[in-house]
Structure P
Amino acid sequence: MLAVLLTLTVLLACALIAQRVFWDSGWLGGEAATRTLVLWLAMFGAMAATRDHRHLAIDVVPNLLGNRLRTITYALTQLFSAAICGALAWYALSLLQMERDAPGELFGPVKSWHGMLILPFGFALMSLRFLVGVRRIDGGSQT
């Protein structure tokens, strides 16, 4: 899925550049479509990273701690990350609702809030994955 979105984004961007360079024209909604594809690509990438436990993490302190403290620290950071992603999902849903009340046009018949649908869903899923990650007993160490 990520490869398809990335390929589509690159092809669309190249097509827009070619239209401007060779024909002095372009697709009116092309820039908005490219921005929306980048947003979806970033959110799918973030969801894949949390699924595989490959997201950004600062793990200097846990490596210096013993197993018991490492497990506690890991659980606390998972809870904190879940809370942050949960808050982001909540506010993204509020943003989506506001955009639905006064919709703008993204490109063609697609409304601006359609492009934002990934935000509450993606952050909620990442929050859930962090909550499930609290149950890991190995302190988050990768084997």
Structure Q
Amino acid sequence: MTTLAVAFRGVFDWRAGIEMALIALRRAVDAGVTIDAEFAGDGPERERLLYTIHDLGLEDVVRVVAADAGEPRPGGVLLHPALRAGDLTPLRRALARGTKVVASDLPETRALLRDGGDLRLVPPRDVIALADALIALAGATSSGESSR
């Protein structure tokens, strides 16, 4: 199976949905998806993020890197499971580059739909829908569709 490259860009804060993102990654891995995730950022909950990665057994799946890590890898998926929109610049850049984006269905993210690109919206706080979106993208990638 193809490895699904997943990226998170933003502030490590509960409002960014980082814990839900990690739980969704765990569910996707448990469903057989091979994931290589990179979380780039900083913030008040960086240490909590590291402990949660350990608690969920995701040390071989998730790397935490500096906030200035740059753009997500081409062909990957940008994850934005926020409870509030915050800075949408990473989403706009990703969509402009043709990167798939999975984001919380918030008014601000829904407005990005009109800009085009591959944006999949899931209900906020819905870990199962978030995981299902990743699983579906991994299936599309392994069946020969472009993962961009």
Structure R
Amino acid sequence: MNEHIYLKNKLDKLYHLASMLAYDPSREDRLLLLDKLYNALGQFKTELDSHSQKEDNYLFDLVAEHIGREEGPIVVMEEDHITAKAKIHEFLRKYQELDRENPDDDIRELTNYVSVIFHTLTDHFLKEEEILFPMAENNFDRSREKNT
């Protein structure tokens, strides 16, 4: 849960930077803001990858033991990971192709990627906190009772 708070704060900052660019893609400091966004998203990707790996290797497996992995919450959560990672990858790739002389259209596309990342992960964290964590805790408690 603490990781979610940390990652949400990072997401909020990314979204704020992207919003500043989206609402005024012709602003004078647009390339500086875009560079900041690129660097911040690169750092966020590293932190998200670590977080996602923990979920994939522990949380999802724990819940899947009891409800399966073929459908339901685990599938949705894994799809969220795929969507967020794909949009991060698309942003990082598109940034490398940026027309720095005439960046307005690219900025719109790049900020849209950040918007999708923000909304996907905000919803993802909420689903984990309200559905998956309680489910995992309940399954863990039941498993512990069987073993005692």
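Which structure, out of P, Q, R, was Cα extents along the principal axes in Å derived from, given a value of 64, 35, 21?
Working: P: 64, 35, 21; Q: 37, 34, 27; R: 67, 26, 21.
Source structure: P.
Here helix-only ellipticity at 222 nm (-39500 (n - 2.57) for each DSSP H run of 4 or more, over all residues; to 500) has been calculated and equals -24500, so which of P, Q, R was it run on?
Details: P: -24500; Q: -10500; R: -27500.
It traces back to P.
One of P, Q, R was used to calculate log10 I(q)/I(0) by the Debye sum over Cα atoms at q = 0.12, 0.20, 0.21, 0.22 Å⁻¹, for residues 17-80 alone, giving -0.55, -0.87, -0.91, -0.94; which? List each step's numbers first, then the result.
Details: P: -0.55, -0.87, -0.91, -0.94; Q: -0.28, -0.80, -0.89, -0.97; R: -0.51, -0.77, -0.80, -0.84.
Among P, Q, R, the structure yielding -0.55, -0.87, -0.91, -0.94 for log10 I(q)/I(0) by the Debye sum over Cα atoms at q = 0.12, 0.20, 0.21, 0.22 Å⁻¹, for residues 17-80 alone is P.
The numbers here are math on the coordinates, done by the rules we state, and not lab data. Since the model is a prediction, treat every value here as computed from it, not as a measurement.
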